[in-house]
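Engineer: These are the structures, in structure tokens.
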Structure I
Amino acid sequence: MISEGDLFKNFIPDFERLKQYGFIEKNGVFRLEKPFMNGDFKAVLTVSETGQVQGRVVDTQFNDEYLPLRTQEQNGAFVNEVRTAYETILQDIYQQCHKTARFEWMVPANPKIFDIDEGFRQNPELDWKQTGHVHVGDLVYIYMAAPFSAILYQCEVTKTNVPLKDKDSIINCMMLKLLQKYDPRLITRQIMKECGVGPVRGFRGMPSELSVRIRQLTAGDPQRF
């Protein structure tokens, strides 16, 4: 489930960036109200001077907190859509308004199309199509499709906005350095489902619950590079 405390655990706020983002400061507390999903909901967030982040989602039709967001038993398509949209806002704030903390992303890969192991054996860094507001130092977790259906790689972004030619066009890429390779039995699709993650069909932010779960699962001895 969504936990602002987990997601912003290492958050060091840049207060000028908070103001630029739309937060309004009053008595040392920065507050933001941000509509989403066509105005049906709004995220209400506060950031204290010490960096503590609190948030809630309000159903604008009833002007009341949307309680299914944090109810574990509520796992329908619509609730998950609201959760994903809210997480996207949190992740964007984290990325745009933090000073030093690293952001985490997930990307899908098909082992039938590209052999990542061989790629890293041949090159210390791999180029990867860049989407979203990625920064140098961010962490990227690569989810491998069947037959693995698991997160297998943790990488660090070393460069961004690298133009590379792809057939007849130029695409924007980032460079990834391998940090860890995980056992396929460790961060499985089932684990991801338990953390509220749907199919990984494209580049997306790492949900806080899954990020915490990965740290717990890899506290032992993953394969390091």
Structure II
Amino acid sequence: MTFKALCLQTQFSDKNQLGAKKEPKTQEYQGMKAALIIFEGMTSLDFIGFYDPVTRLKTLGLMPDFEWRICALTPRIADDRGLGIIANSVAESLAGFDLLFIPGGFATRTLQHDREFVAWLRSAAPAPLKTSVCTGALLLGAAGFLEGRRATTHPKALQDLVQYGRVVPAERVVDDGEVITAAGVSASLDLGLHVVQRLAGAEAGAKIAAQMDYPYR
């Protein structure tokens, strides 16, 4: 069964707490590709907090076929404090990916109005799972992926998000099926572990959290 079929056939709760939501059913799958978006002026912790737990699915042997690409419109970007990150997928369509992840940062306020960037994100429309942390939700919204959906973002950007979806300010992670959004910066870790559990089950989530020495569950 492909990952896309798995998403269509498995029902998940929209609860934000790992321990509180219903357990996903364990099913067989064949391969999965994640597009991890980077851009000039992003917040690196938004990115790394998600990247670390999700990529452990492969490094710990929990999903051996899991693949990811660091995707950007330029070969190299600098975060909001000058840290450089190199992309390994440059200006390529996002249509072939199963999972889209978008971090946040002050640059999102401008990028949400950047036609080229938003058009690029829209190429990920076929992806069955789209995620963001912090103000990355503004970019999901600008691409049209939040229409009619519950979503959250950094507390100071909630009013900016209202134009795109049904804002849920009190939850750290909001799971609305095909779209999962998380609150500000440090919530990237919660989002990453939530997605791990969505993809591989509670036992995998617990194993990765323990490996990361992450106690807040």
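Engineer: From I, II, which structure was mean projected area of the Cα convex hull in nm², for residues 51-122 alone = 8.7 calculated on? Could the numbers behind the result be given before it?
Structural biologist: Values: I: 8.7; II: 5.5.
Of the options listed, only I reproduces it.
Engineer: Matching task: 109 is the computed value of volume of the Cα convex hull per residue in Å³. Pick the structure from I, II.
Structural biologist: Only structure II yields this read-out.
Engineer: Thinking of I, II, which structure, once mean count of other Cβ atoms within 10 Å over residues 67-74 is computed, gives back 18.4?
Structural biologist: Here the read-out was taken from II.
Engineer: Compare FRET efficiency 1/(1 + (r/R0)^6) of positions 75 and 195 (r between Cβ atoms, R0 = 30 Å, to 0.05) across structures I, II and report the one with the greatest value.
Structural biologist: I
Engineer: Consider the structures I, II: one of them gives -7000 for helix-only ellipticity at 222 nm (-39500 (n - 2.57) for each DSSP H run of 4 or more, over all residues; to 500) as calculated from the coordinates. Say which.
Structural biologist: For helix-only ellipticity at 222 nm (-39500 (n - 2.57) for each DSSP H run of 4 or more, over all residues; to 500), the value -7000 is produced by structure I.
Engineer: Of the structures I, II, report the one carrying the highest value of relative contact order in percent (Cα under 8 Å, 6 or more apart).
Structural biologist: Numbers: I: 18; II: 23.
Once relative contact order in percent (Cα under 8 Å, 6 or more apart) is worked out for each structure, II has the highest.
None of the figures in this text is laboratory data; all of them are computed from the coordinates on show. Since this is a predicted model, take the numbers as computed values, not measurements. Cβ atoms are built from the backbone, for glycine too; each structure is taken alone.
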